[in-house]
1. With distance in nm of label points 7 Å out along Cα→Cβ at positions 117 and 277 computed per structure, which member of 1, 2 shows the largest figure?
2. Computing Rg and Dmax of the Cα atoms in Å, for residues 29-92 alone gives 13.2, 44 for which of 1, 2?
3. Which structure, out of 1, 2, was distance in nm of label points 7 Å out along Cα→Cβ at positions 109 and 245 calculated from, if the result is 3.2?
4. Tell me which of 1, 2 gives 4.2 when you compute distance in nm of label points 7 Å out along Cα→Cβ at positions 61 and 205.
5. Kindly point out which one of 1, 2 the value 2.6 was derived from, the read-out being distance in nm of label points 7 Å out along Cα→Cβ at positions 21 and 269.
6. Could you tell me which structure in 1, 2 was used to calculate relative contact order in percent (Cα under 8 Å, 6 or more apart) as 18?
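Coordinate-derived values only; no laboratory data. What you are looking at is a predicted structure, and each value in this text was computed from that prediction instead of being measured. Cβ atoms are built from the backbone, for glycine too; each structure is taken alone.
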Structure 1
Amino acid sequence: MTIRKVYGGDNIRYLRCRFCQAEFSERKNTALWNSKIPEEKAVSVAEHLADGCGIKSTSRLVKVDPSTVRRLNQKVGTHGRQYHEQEVEDVAVSELQADERYGFAGSKGRPAWEAELMDPASKFILAHVQGARDESLIRRLLTDGAARVRNRHEVALFTDGLAAYRTLFPEIFGTAYYPPRQGTRGPHPQARFRIPRTAALVQIVKHQSGSRLKEVEIRYVYGSKKRIEQALARLGYHVPNTSAIERRNGTARLMSAAQVRRSLAFAGKESTKAAMGWWGMTVYNWCRPHRSLKQLLSAPVGKKSMNRGRRLWPSG
């Protein structure tokens, strides 16, 4: 590569390939491509959006037009999704937690749900989908997550009591087989599914009386209790729970203005909310330190032998 020229107030390099003579900006295929505002302001817009500011509030704080904020929101959301698709694959995990959180797009009468699949050990999000809270949403979530783990037959899944998890788990995390045909007439039997000994599904159902929690029911749906006990020992839990993904739900609401509870906050368009969701997940996964994780220090500091604050990528 050679630098053919430098242009713009940010001194952007215009590059030329010595072999094919193609010329392009160094911002090509990035979130800042074709940006008309200074890079410092564009980065500030992205940071404000990741800290839970809305479109109009970000516009006022950074002193740019709201249309500029909307365009950058779409850009960073799209690039966050593309980066996730590129980087998250063949992840060696043995436990996963799944949950959904509601939001609204257009008005308070139009629910727009987000669902995520998380590795509770590293707090890393493997799958993120958005849409109506139905079987299709859960199917997309589990299918996408299963495609990113190294071995989907060795996963212990912790979820809430939504029936779609129980229905879809054998199909996505089990092994298919076809029973023999009885006689020579009629259709061939449909595929059935076996649950491997290394896979399990536990549902944690919360029963409430009004706004107060009355009882927590633990349903061992698939797999053995021995497999669940192994998962709990690795995670340091005493009982099955979905505490990691529920804590993530609270964090996600702080990182997106469209997810704030008990307010009139909602996204004006579904595309705006989708972009905010992907950008918030990207920042959570790759950019922010995480206080609940630990990593050994190079040298002890006082009585501390562990350092909190750095995300550990799942092994693999």
Structure 2
Amino acid sequence: MGKWTRRILTTIGVLAVIGGAAYYWFIVESHMPSSGSYAIDMTEVRRLAGSMPGDKVQEIHVEHVASFSFPATATVAGDGWNTLDVPVQSYQLVFPDHTAIIDTALSEATGKAAGIVSFDGQAYDRMDAAMDKASLIVITHEHLDHIGGLSAHPHLAQILQVTRLTKEQVDNPEYMTTAKLPAGSLDGYKPLVYDRYVAIAPGVVLIKAPGHTPGSQMVYVQRADGTEYLFLGDVAWTLRNVDVVRERARLITQFFIREDRDAVMLELAELHRIHEAEPKLHMIPGHDAIVLAASLKDGLLIDKFK
């Protein structure tokens, strides 16, 4: 073998090693951090859920407003390149005499700019109208596909009076990108400040979970009949993130959504523990088409807002 041939093969080998290492690091790797902790005290969460007087939620409705399309590995690192449907939803909590909304999806214009694949205008219109009547609106985090319907609402000043944005959500508008609230709309607004948990309605408790964004939180809901839900926001896009305790691909978390990967991994580990210990607690991830379909089939969620 000639000198130049050896050099070429050596160079190819080195590049292959570098490329393989880079592929593993950015697409496949998902390890637990060596330090840090995150825990949810379900006993305390349930105590808080029963601490507010009044009737609890009777039904939970859902509007599937839009869908994105991502490769599987973008959702769960190392899961391959097959395409997944990534739904965008809004949820309506129906009490006997009022309603509340969890997340507000996004407008069609915002979705098109972000590469949305499909948009249901009728679903969006129903959600938009329901926001006018809601007595409470909460956002799991400050990304455009969760806060976009709020920021685009034609009666924003009125809606903000019943919206409980947290201090972390208000303080980090850069995470909203193209769905930022209009300039001046939060002048005089008093954000919600809490430590770990806070009850905001009978049977409804917010659970702080920073990492995906600084203002990320989960929403625990206990229906009047005792059925329990945990809306995960985007701590987990799919239930598989929880089952296998794997993050999104580092390419996504580092360059696109800029999240605290270690914090999210600790949260996924805790959700995994709870999921195994509490099989009757229904976890609703941020963008899981399989869980959405199963929840509708089983009656845990009801299609279309009231």
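1. Working: 1: 1.5; 2: 3.6.
Once distance in nm of label points 7 Å out along Cα→Cβ at positions 117 and 277 is worked out for each structure, 2 has the highest.
2. Details: 1: 13.2, 44; 2: 18.6, 49.
Structure 1 accounts for this read-out.
3. Numbers: 1: 3.2; 2: 4.5.
Computing distance in nm of label points 7 Å out along Cα→Cβ at positions 109 and 245 on every structure in 1, 2 gives 3.2 only for 1.
4. On the way: 1: 4.2; 2: 2.8.
Derived from the structure labelled 1.
5. Values: 1: 4.1; 2: 2.6.
The value was obtained from structure 2.
6. Working: 1: 18; 2: 23.
The structure behind it is 1.
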